[in-house]
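What follows is a set of structures to go through.
Readers should treat all values here as calculations from the given coordinates under stated rules, not as data from a laboratory. Since this is a predicted model, take the numbers as computed values, not measurements. Cβ atoms are built from the backbone, for glycine too; each structure is taken alone.
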Structure I
Amino acid sequence: MGRPSGSPPEGWLEIGHIRRPHGLKGDAFVQLVTDRSERLTPGTELWAGDHMLVVERSRQAGNGRWIAGFGSLSDRASVEAYCNEPLYAPPLTDAEALWVHELIGRSVIDQHGVDRGVCVAVVENPASDLLELTSGALVPTNFVTDAADVITVDVPDGLFDDHP
């Protein structure tokens with residue numbers, strides 16, 4: 001059975017948005033929500049709206065935005081149909097990275113082997129993203145020491161005092 005119209009392939013992640021057209025020949029401003037600029041490498045397939053789009057060209061435009069051209073969007077009007085559509089891509093494989101989608105739902109164990117609950121969300125924070133646990137506790141990701149099968153954290157004394 002196929003996926004419903006408008007939904008990305010299963011397991012694909014939101015990586016940004018098509019914003020407004022740039023010029024008349026099908027280029028668009030793209031705002032990434034990732035620091036992985038290779039998401040806009042020519043030849044990359046991205047899902048938007050109810051179509052697969054292939055990046056033909058891209059360049060950085062400043063202010064965290066990019067200008068990209070997609071094979072099937074050949075003029076300003078075709079880009080306007082995708083304004084503010086989220087862009088989706090398959091997960092990247094990088095053994096050195098902590099991926100949000102892989103942390104949610106995992107158990108969290110502290111350095112003493114105490115089960116602290118399950119990670120229910122990852123909250124953006126300027127200093128360090130925070131793991132939100134079922135108990136309501138927030139644990140900065142810079143305390144994560146391993147995230148293989150469970151998330152192991154090495155936290156300072158007192159971090160869990162209000163959330164046993």
Structure II
Amino acid sequence: MATERTLILTVCTGNVCRSPMAEKLLAHALRAEAPPLNKYRVESAGVAAFPGDPASENSISAVKRLDLDLTHHRSQPLTEELVGQAYAIFGMTQGHLDVISSAFENVPERLHLFREFMPEGESHEIPDPIGQDFKAYSACLDAMIEAIPSILKYLRAETGTK
């Protein structure tokens with residue numbers, strides 16, 4: 001018997017910039033939702049991550065403005081086990097989704113870009129800010145914040161939640 005998938009994953013490349021910020025934002029938003037959405041746990045991982053790296057300083061600073069804390073984050077590579085537990089996976093770019101689709105076996109049907117549900121004409125990808133200044137990280141975070149309502153609407157529809 002298959003176990004119920006109760007994990008939502010946010011995925012980027014190294015799991016030190018984008019996906020940790022997305023994890024914190026989405027987890028924060030889901031806590032305010034009605035069951036079953038507030039019961040999902042959110043984690044982040046990277047398709048090319050080294051285990052144990054801290055979040056980048058600029059990612060920590062960016063989410064701090066929302067009173068979210070990334071100081072205890074440690075990177076983790078995306079694994080078959082994580083993918084197999086996932087109800088949904090949200091990647092930052094199409095490249096991330098392509099890697100997930102080709103490298104893993106038990107990929108959930110809910111494999112999407114983090115900004116996939118944004119209106120037509122909006123960028124659906126979140127570019128990598130690594131090595132850039134704080135402004136680039138803030139822009140990434142703002143793009144994620146903008147996408148949260150559309151992700152919640154999608155997850156409500158998928159779970160039959162009002």
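Given that helix-only ellipticity at 222 nm (-39500 (n - 2.57) for each DSSP H run of 4 or more, over all residues; to 500), derived from a single structure, equals -1000, which label among I, II identifies that structure?
For helix-only ellipticity at 222 nm (-39500 (n - 2.57) for each DSSP H run of 4 or more, over all residues; to 500), the value -1000 is produced by structure I.
Work out which structure the value 12.7, 35 belongs to, where Rg and Dmax of the Cα atoms in Å, for residues 11-98 alone was derived from one of I, II.
II
Tell me which of I, II gives 20.0 when you compute mean count of other Cβ atoms within 10 Å over residues 67-74.
This value belongs to structure I.
When you work out mean count of other Cβ atoms within 10 Å over residues 27-34 for each of the structures I, II, which one comes out largest?
The maximum falls on structure I.
Identify which of structures I, II gives the largest calculated value of distance in nm of label points 7 Å out along Cα→Cβ at positions 19 and 139.
If we compare distance in nm of label points 7 Å out along Cα→Cβ at positions 19 and 139 over I, II, the biggest value is for I.
Tell me which of I, II gives 18 when you compute relative contact order in percent (Cα under 8 Å, 6 or more apart).
Label of the originating structure: I.
A value of 0.45 was derived for FRET efficiency 1/(1 + (r/R0)^6) of positions 59 and 107 (r between Cβ atoms, R0 = 41 Å, to 0.05); which structure in I, II was it taken from?
Structure I accounts for this read-out.
Can you tell which of I, II yields 17.9 when Kirkwood radius over Cα pairs in Å is derived from it?
Only structure I yields this read-out.
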